[in-house]
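Heads up, there are several structures right after this.
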Structure I
Amino acid sequence: MKVLYLDCFAGISGNMLLGALIQAGLPELELRAAWKKLPLSNYEIDIHSVNKCGIQAIYVDVKPGEGHHHRHLPDIFRIIDDSTLSVQVKQQSKRVFTILAEAEAKVHGTTSDHVHFHEVGAVDSIIDIVGIVFALDYLGIGHIYASKVQVGSGFVRCSHGLMPVPAPATAELLKSIPTYQGDIKKELTTPTGAAILAAYGRSYGEKPAGFITDTLGYGAGTHELDIPNVLRLHLGHVHQEKSDVQSEDLWMVETNIDDSTPQVLAYAMERLFEMGVNDAWLTPIVMKKNRAAVMLSVLTPYKLKQKVCDFIFTETSSIGLRFYPVQRTMAERKMIRVALSGGSSVAVKVSSYQGQVTQVMPEYEDCQIIARQSKIPLKWIQQQASENAWKFVHNNVEVKD
């Protein structure tokens, strides 16, 4: 599985991360094609190479036209939903914006739907966030690791006036991430950059054990500083010596609910996944007095545990929770593409446990698109994809990404 390590010695912003991803191998033409799928106009994007204190980096400059809009979260969701981007990119983009909106709402004393986005609602932030989410999906990035993050110091002028660095929303997004201010009197980490870390970050500090860098990329920031104003990106993988089994420590949060409607529970499940939990599910149970009910179970990393608890109390009828630490062991999962008759191809997830391939699963979205276009039954497409994937696995002992 491909992973990123971000070296944030000069902070992180949306355009810095985009530039680093491009230099590390993201095709610019593919990125521009993704942006064109958004129902947005009246902007230009300039992508070029710059030199920052001796380091050649890619600078991404989004130039909104005159009369660009400030938007609320539902407006941004409509833009994303009305695009022709993949379902995965839409969902993840909305998740990042939700995280950002919740931080803004908390510091300004309102709700996420009523946050009046200014800089964040402008076209450049939509382009940055959707572009980054597309890039991570396109490159097959499974996890993001990062160093301690420099945020800068001093004050920054924004739509609310002069604000201390980091700005309040940025500070809220970074509250579980190690940061430092340093001596540079600039805003080095922006709300967009902080939201990406909050949404995708797995751990912070040194590179994870076994991390091997395959490609480096540098993305340039706007400021001219005494240090290179760049984000250094390591695109690589984590080498495992003996086993491809992944283990991690998580938390289980559970509650029994007997007086919520199906609509409320469906909404809660959707929001939990947008929040970034590892998994969530509903189990039918029978409570005291033989009342039919459901048990809501949420598997989450520790950094989200309190947020999950707060959400369940706020959005469901639960009046009590239980939680406990659990360990999860997972088979290694890799994506391959296999050819089908007729010239099409589908993505297939290949799972391995202790060096042995145990499962192949064609991606439903790919299969259903081909089934619709070819008028061939979906189950036939899935069966052919599975058979061809097993043939590939048997002929390639080491399955590559």
Structure II
Amino acid sequence: MISPLLTVPLTACLALTATTCATATASAARTGAGSPSPATLRLELPRPTGPDPVGRDTLYLADQSRKDPWVPSSGPRRLMLSIHYPARSVTGPPAPYMSTEEAASLLRRKAPGADVPAEVISGIRTHARAGAPPEKGRHPLVVLSPGLGLPRASLTSLAEDLASRGYVVASIDHAYESSGTVFPGVGLLTCAPLCDQPRPPEGGKATISRNRAKDVSFVLDRLTGRHPAWKRVGLIDARRIGMAGHSIGGDAASTTMLTDPRVKAGINLDGTVDATLPATGLGKRPFLLMGSQRDHTPGKDDTWDKTWKVLDGWKRWLTVARAEHSTFTDLALAQSKLGLSSPDAIDAERGTALTRVYVAAFFDQHLKGRKQPLLDGPSAANPEIAFHRPE
């Protein structure tokens, strides 16, 4: 499943606070104007909820042992990482959301003809500090993989929240699979060779997930192996690694676990399972399926029905009432406030909070060994969350 296309007003209000976005939109409606003036916008991601400040580094990796699967003539498989981590203090410049060139590419692909400066998107305020001094200690590592056609930035609010709770988080841009990613010495690469094809690649979308699994294993080699590529590698406890992904990134999480035993726990956020799991499941490792009630209630998506039956370890199947596909990403707030969601869609801030708290609870239980009653069953505090246990 691919996130709905952005429109001009959606892009203009991306990640605004609820009050600011609603006020700007209402004002535009009263005056008959289009999207609000960028000069009046205050774009900001939700604040992380954990106790630690957040630092962020950016890392470029190239796997010289593999040619790019989508454009072999381009050379080795290339990946860009944003690595969020618990920081000791709020020191250093704010980490940018994305580059201006990447934002311009996002607008071209998702909102063609939009009269919105790229700086409106690239200037979204985050809550991480570039290069901030790290907190002492060794922390679990969580890998995040975005939906097809979306950049790693679309999971920034989740990454920041996990880092503030004591995790190192590596969010990956897979070359030729995002709206546009700038690679050092190469320039901007977009998903055109893959996303603009009339049909999925040979082998179906499962081929994308299998390639992402190879990407993740390479990343783990470079973050936890004998010759680490990240200068803060001492922050990572290589015995505690998890993965979560949105849409096809969620499918990639289970696919990665099939081939890489280093990943101890995984989450699929609203993604169809295109890579069929074997009858032996995931080797008794825990897995969380969390998606929209509309698309992922038992019987709605047979790939989840089949996956549930073969998962052989700790498992949960949760759905979020009134959630949309974008609820689990940074795009949800703007869609909701500008009327681009269905009329009864969950409040975007509430959807973000639910995603954060259940993802954190899952990793706290399975990577930190801290029992989380929240995962035992329905909660009166979270009536939107349904637990499913189909036979």
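Descriptive notes on the structure:
- Structure (I, II) behind the derived value 1.9 of distance in nm of label points 7 Å out along Cα→Cβ at positions 321 and 345: II
- Among I, II, which structure scores highest (criterion: mean count of other Cβ atoms within 10 Å over residues 177-184): II
- Origin of the derived value 14.8 (mean count of other Cβ atoms within 10 Å over residues 89-96; candidates I, II): II
- Parent structure of the calculated result 58, 58, 44, given that Cα extents along the principal axes in Å is the read-out and I, II the choices: I
- Computed -9000 for helix-only ellipticity at 222 nm (-39500 (n - 2.57) for each DSSP H run of 4 or more, over all residues; to 500) - originating structure among I, II: II
All of the numbers you see were taken from the coordinates with simple rules; none came from a lab. Because the structure is predicted, anything quoted here is derived from the model rather than measured. Cβ atoms are built from the backbone, for glycine too; each structure is taken alone.
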